[in-house]
Structure I
């Protein structure tokens, strides 16, 4: 029999702190009283010091408060103080849409990092078009960088809805100008950007009319349609009463595109959408069609056809463009057969046009395609004889495909996704039976 054995009781510390919290609620054995907005909160100094580095420094670094029993705490709302004390003792707290901002403010002051993270996550899950600008400003105030970026990404992705809200109309001029400079602002056309700027200025015209030229210079004027210019821009109150705006319009619209700043002629990002590419509607009839589901209007829209009809293509998006790789089509003459293709095409939603690109090395269908680190990767695929473990990488800058490390297994119709610089893929065999074989491929640089 062992003479010595160490035991660990996992819930002992939790039970001890729960007991201390019960004592706190009864006001027993408390050695400090926190005064917040005229209310008193008895507590135990040792527990507070263990939970908050801010309070630990206050109690142990020779500050005036280290020898005081009654301490006035600034920067914390009394409405959340009881919850903060419960959190310090138990690690549990109720976060609501009503108290989350006060909790985050207090957690930042008291350096309760885990509570800060919880509040930021809560706010991120409650982002919508009516509050994202306010949450972004709040996150910036308390240096919550991940929340700030998430909120700003939401603003860019839902700009058309955000621009209809009160928060947008109350934006400071500098914040609006910075937003207008974003390439990733998702709009159907630049016309909608002008409409947003016009609405912001007209909301407080007397005070904001002098900002019109500065803001208009961040609208990509050459991208406005002729019909929109004639019907909305030239008659607009912010233009016809402002000689500087008229001069800016005349200068930009009469200038050659190559002499303008590059951003002026660069289309912005498109709103999120679902694309359906090619396919077949009969045994021998392949489609070259492209359809887009508009999530904003709940409508399907027919777009420009591909140059080559085909089915079983690989597809993905990169830098706002849609890439289609390989595929197959049925051939009825001289006898029934399937033709596998090497074609690669790229669709630009800003101009509704397809561009032919360099072909892949091996003609095949059911290729898994993904984008990673600025490159396209085409993995596996099949033809009439076999499936492939072949992997090709496409560089959009040079319009060139190169071979990279092959997969260990041959597969076609695999699922592929990017996660932390890896692209794990799920296998589908030639009998259309799925299993969970996962094989990560790492980005390589030559």
Structure II
């Protein structure tokens, strides 16, 4: 879609223009200082100016990383969890000496308010004005999908840590700058259907999907994989974020003979589904994507919130290996999260921690903060022992998703805690 890169990319060109303008302004100021001589500091103007083709000079300035996520609103819990995971990882990298021979990492965050237009504006501002090397994404797939053209135009890697729409990483851009340490809808849909079959022996399911690109992404995945598990999709119903009553959609699915509901929505709209289920008195297994973990679902859904079983990529409840215990200790030290039950939205913390560590390794491997070079380094990373797993070539030219269905687990809400689901088989 973007075609092959020119020798001088647009982002590098923008940098060069900025440095040139700064140099001209300094030159004009110097010429106005009558009779004054410039002291010899040992650094010439040539030595201080980066090469616009990406050959950077040594610098002690921090390497800036961007985050565009929902930091306020109904999904603010997701943004808080992502921020915590990134912060713990950044502190660890910086305490170990930083990247590129001593440069620290610095996180610059922008609130997209779950709004695609605001996400696009934030991504462009972070890259063009703040000069971030990589942008991390948040919970909302529509926001991440909308930002993709910006990342590819400005040749800046995107690192997804929550949004799961298949098209984020499996896109038509060449070269592809979208990477992800998170779930992929297509893989999740296969995993959830298999779970419904194994745990509930269903032959017919109903799809209850949010009416946006994320819902569409999952509809495609469910329809693709249903036949593999001899499951019939009895009906497909959609609903909007602002809907307060979805009893009509649920009644149609009930009448279609659906033996389980496959739910795809974030916390607030998913809570409306639960309330509507109560209104029609339909007791049915609910197998869900992970959007309900990124907001105030237990509070909004009420007592039946614990009926929903949903996917995650990590649990802090299990016995922790060295990396897991280290992260738990840091979460306690920095955020006073003393128990696994205190860690809300654990997927946001775990995914973002591993994504940041892989990104730091890529920057060091590239020896540069240029987007094209970081991209190549991500595709050729050495093995890394992470929190979720040990990554061996997490990204390749054919795969931009670091996690597979082997990395997924099923959980449920227990009060305000996310706990593993007990095996029913």
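FYI, it's all coordinate maths here, none of it is from the lab. Owing to the predicted nature of the structure, the values given are computational and were not obtained by experimental measurement. Cβ atoms are built from the backbone, for glycine too; each structure is taken alone.
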Query raised in the report: If you work out mean count of other Cβ atoms within 10 Å over residues 85-92 for I, II, which one comes out largest?
Result: II
Query raised in the report: Any idea which of I, II comes out highest on Cα Rg over 2.2 N^0.38 Å, for residues 213-372 alone?
Result: I
Report summary line: Computing relative contact order in percent (Cα under 8 Å, 6 or more apart) for each of I, II, the value 6 comes from structure I
Query raised in the report: Who wins on Cα Rg over 2.2 N^0.38 Å among I, II, i.e. which is largest?
Result: I
Report summary line: Comparing distance in nm of label points 7 Å out along Cα→Cβ at positions 261 and 389 across structures I, II, the largest value goes to I
Requested in this report: Kindly point out which one of I, II the value 2.0 was derived from, the read-out being distance in nm of label points 7 Å out along Cα→Cβ at positions 229 and 317.
Outcome: II
**Report entry** With FRET efficiency 1/(1 + (r/R0)^6) of positions 181 and 325 (r between Cβ atoms, R0 = 30 Å, to 0.05) derived as 0.35, matching label from I, II
**Finding:** I
**Report entry** Identity of the structure behind -13000 (criterion: helix-only ellipticity at 222 nm (-39500 (n - 2.57) for each DSSP H run of 4 or more, over all residues; to 500), calculated), options I, II
**Finding:** II
